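Pasting the structures in now, so scroll down.
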Structure P
Amino acid sequence: MIKVVLDANIFVSTVLKSRSKPARIFELAEERKVTLISSEDILSEVRAVLLYPKLQKLHGCTPNEIDQFVKRIARVSFIVPDKTEIHEIKNDPKDNKYLSAAVEGKADFIVSGDHHLKDLKIFRGIRILDPSAFLILMTKIYSERPK
């Protein structure tokens, strides 16, 4: 099965727009069509970002609802131990947590809208795609599989 790490911005978009491409990617994980790789650092960032007052005004979720969403992510994720230190991204070192999780979880892809990650294109054999490109690839993969 395809293993994927999702950047926090993918989860934020999922909360903000339930019919968005990022939401569809999260659905693939919930449907067990892809294996979601995550870490405690990633889950913490998702929670923190969703609690930003500016974002809370947009999504209208309570802190409890945000906690429930983060638990939903954790339930469908393979949580890696966060022990691999990577210092590839100098301009935004926080983004290195996604590379670390991907390496530890032997991910095939990282999906992100963040240019610091996307600019790498590939890291240690792990392709880094935006949500649209990932969904196109997934559609192709699933349409080519024998039924």
Structure Q
Amino acid sequence: MNNHAEKFLQHNFHDALLKEIRVCPASSRREQSSVVVTLFDYDQNKYIDIKFLKAGNISFVGDFDVLVDNAGFGNTSHTKAVSEPDKLMKAVNNSRKSWNISYDEGATSPIKKKSETIQEFTTYKILFFGATLQVIAKGCVIKRRKLQAVPAKP
């Protein structure tokens, strides 16, 4: 397990409420893709922003009815992080079906380039009561911020 995975697993997001998943794809090779997840921790009355850096793949499967049924209690179950190259490549190859693109014979697909640097990536999973988010990225940054007071109505 790499350092990124270990740091991610030190955080406890259990029973935090999923507020937002923001996908920020790069628009050129000079930019880097990222995924930002915002949770709300009822116990600490704080938002948790998780930014996955240099994201390579994302997968989200969920049922919004189940998520909302668990919203009052916080719908985050637990997290996982894996940094084993064989498992990472399997996840990348499995996601290929959903790319909606095919490559001509002899053309280079992004999988070859990823396979050369796969040891730099980590698979991060956030399991919710009602959904699973999986992000393959080179790292993540986690910040907690206080809920700003809502101004009173005049």
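Just so it is clear, none of the values below were taken in a lab; they were calculated from the coordinates. None of the values given here were measured: they were computed from a predicted structure. Cβ atoms are built from the backbone, for glycine too; each structure is taken alone.
Taking mean count of other Cβ atoms within 10 Å over residues 19-26 as the criterion, which structure among P, Q has the greatest value?
On the way: P: 18.2; Q: 12.8.
Largest one: structure P.
As an exercise: Cα extents along the principal axes in Å, for residues 51-98 alone, calculated from one structure in P, Q, equals 38, 22, 18. Which structure is it?
Numbers: P: 35, 27, 11; Q: 38, 22, 18.
Derived from the structure labelled Q.
Kindly point out which one of P, Q the value 65, 31, 31 was derived from, the read-out being Cα extents along the principal axes in Å. Don't jump to the answer; show the numbers that get you there.
On the way: P: 43, 38, 25; Q: 65, 31, 31.
It was calculated from structure Q.
Here distance in nm of label points 7 Å out along Cα→Cβ at positions 43 and 83 has been calculated and equals 2.6, so which of P, Q was it run on? Intermediate values should be presented prior to the final figure.
Details: P: 1.8; Q: 2.6.
Going through each structure in turn, the value belongs to Q.
Out of P, Q, which one gives 109 for volume of the Cα convex hull per residue in Å³, for residues 27-114 alone as computed from the coordinates? Mind dumping the intermediate values first?
Values: P: 109; Q: 155.
Only structure P yields this read-out.
Can you say which of P, Q returns -5500 when helix-only ellipticity at 222 nm (-39500 (n - 2.57) for each DSSP H run of 4 or more, over all residues; to 500) is computed? Write out the running numbers ahead of the final one.
Numbers: P: -15000; Q: -5500.
Answer by label: Q.
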